[in-house]
Structure formats: structure tokens, C-alpha cells
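Okay, got some structures for you below.
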Structure P
Amino acid sequence: MADEPLHTATYMLTGADALAYEQATARYGAPAVAGLVLWLGLWAAAAWLLPSDWSGIAFGWGFSILVSILIAIGFVLALIGESIVQWLRARARIGAPVEVTLGEWPDRLELSVGNAPRTLLFADIREAVLTGAYLFVVSDGDVLIVPRRALPEEGALDALARRIAGMDKPPVVDPAPANA
């Protein structure tokens, strides 16, 4: 029984899969939020540099609308910049489509990416992120992207995510006596 994997799947990973990972795991800390606020503040301050013929009376309706429009332009530019950064990271992660063979064992995942075999023990996995279309398995070395299309059986990807998280393991029983 232990000589065959629980599941085996072969699938193609593309840049779109890597982009899905970059978008799903994007986290923004305090410095990024502060930078965005300063960036938008600069766009709002730009309204003071425009002639009053364009902006209207300071703190009037026309001026307020102009400030709102400039903040919206700044926000759209920030979104475009973040999208470009995510696309570049995804392109660096998967430049060309690659074939992945995944073997699921009770305690590990065996994968072959291209022609490079690798074993990933469940104990070495730092995080497993399950989304509607993907399971992202993050370890110290890299990330394994498993699209739902790789395991088309109903609930197979969810079961793998639970197994990685340890939810399918029996509860640990404390050997200490209860009346100690």
C-alpha cells in the first residue's frame, strides 16, 4: 500500500498561474500603506499648482472635484504600477509553460517540474493557501502552485489542503494522567 501515491496528476503551469499566486498572496504592510497615502497626497497637492482659472476658487466645489479627480488618477497609477510589479514577479517565477507531475503521498508530495524531481515533506511546508481555483503550497525553498484543474475529482484539492494543514491527523492525546 505504501508503494503507490494516493493521487498522481500531471498538468501544465503557465504565467497566468504564477500571476494568480502573486495576486492571491499580496500583502501590504505599514510602509506600503504610508507610501500610498503620501503618493495620493502628492496628487491632491498638485491641485494647488494649477492656475485658479482651471481649479476654481480654493476649497470651492470645482476645486474639490479637481482634487478628487487627481487623487483618483494617482490611485489608478498606483494600481497599474502594482499590476506591473506582480506581472514581472510572475514572469520571473514561470517564464514559459512548464509541465508538473505531482504525486501525493500520506506524508509528502513528490514533484517533477520539467525534469527535476523533488520531494516536499508536509513538515517542511510553511503555509498552504487554498483559493477557489488554486492551492498554493509555500515552503522555505519555493512555492508549489496546484490548480484545481490538476485534481478534477470533487473535493480532491480541498482534501489535499486539509491533509497538508494536518486536519486529517488524529488528535494528539496527552499521556499525563488527568488527576495529577
Structure Q
Amino acid sequence: MLEGHDAFLAYAFSDAGLAQKLMRSSPGRVTLPSPSDLPIYMVPSFGEAKKQPSKLGDYHLFMGSRRIFSERAVDALSLAGTGHLFPVHLEGRTENFYWYWSTTIVDCLDESRTKRLMHLVRDPIFIEERLAGVDVNVFTTPEDQDFQFHLYVTEAFKDKIRMAKLKGLMLRRGVSDEKPWKSS
């Protein structure tokens, strides 16, 4: 599961009206931005935490589990072929960044063994045969397509992160994974 490294800065919409439109427009579902909404302007924000992280990376979170990738990360991870990319302007940064929304869906969770907290996957167990013929490195599952709390990645994705020396990404096998892999 791809997550944000908590030592790296998080962001929020600078326009509260746009945040409302995109994040809360329909129950249980994110509305994707229209061309007139782009680029989306974001400001540093990590909620109510007293100590705000300050590291800058190639990957940042916004609005909980939404993901922002640098152009360098988009290229290194081949994200253009697996989802939608929406231009984002991060306050204080000159690099190009993109909100990534996966369009690659793989129905591969073993529902009888996957641990959940209500509807959220906590510890996924995959049906390996369903992943064997799939030629993708990042994907979502059918039940998570509307909000994308989780992005699942392969070892090949992790190798690409290492090769490109991308910063700010954290990979967990599940929520109970006490030693997640972190890019520095």
C-alpha cells in the first residue's frame, strides 16, 4: 500500500470552494477536476498537528489520502499510463506536480482473508492468480475506485522508486505493518 512519509510536507487546497466541490460533492465519491479547475493551487498544511513536517519530496499527500507526484516521479513510475494526472501548483515549489488518480482497477482481494475496519482495508491479502497476468505496477480495487483510500503497488514499483531516488514515499504491507519501507 502506498502512503505518504510523515516527515514530508502535506498540502491542502488554497481554494476552500474548490475543495468542497471536489471532495464532498457526492457521498463516498471524489469528483475529479474539470479543465476550468486547473491548475489546482495548494498550500502547505498538515491539519491540526502541532509540529508540521517540513521536508520537500517527489510525493506529497493532500486531503487525507489524495496523492501528488512530482513530474520526475510521474516519469520514473510511468504513471501517465495508469491513471489521470491533474496539474497542481504547490506554494513555494517551482517543479511541476500532479494529482494522480488511478484508472487501473484489479479485482484481486481475497475478501475472506483481508482484514477490514468497516469498509476500509487494513491488511490486504491478494489472490495471486489474479495478479499474475496483470502488467501494472500500481492499481486500485473495484470497491475503492470511488474514493481511492488505497493504492496498491508491486515490488517493481518499489524498484523504480529506488532507481529514481524519489523522496517522500512509504510502502506498507498493511496498516499493521510496523516497519514500512520509506524512501528518504
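Nothing in this text is a laboratory measurement; each read-out follows from the coordinates by a stated rule. Worth saying up front: this structure is predicted, and the values here are computed from it rather than measured. Cβ atoms are built from the backbone, for glycine too; each structure is taken alone.
Starting from the value -13000: which structure in P, Q was helix-only ellipticity at 222 nm (-39500 (n - 2.57) for each DSSP H run of 4 or more, over all residues; to 500) calculated from?
Details: P: -13000; Q: -4000.
Answer by label: P.
Please compute percent of Cα pairs over 23 Å apart for structures P, Q and give me the label with the greatest value. Can you show the working numbers first?
On the way: P: 58; Q: 41.
Comparing P, Q by percent of Cα pairs over 23 Å apart, the maximum is at P.
Upon calculation of FRET efficiency 1/(1 + (r/R0)^6) of positions 36 and 108 (r between Cβ atoms, R0 = 41 Å, to 0.05) from the atomic coordinates, which of the structures P, Q produces 0.50?
P
Looking at mean count of other Cβ atoms within 10 Å over residues 4-11, point out which structure of P, Q has the largest value.
Numbers: P: 14.0; Q: 19.6.
Structure Q comes out on top.
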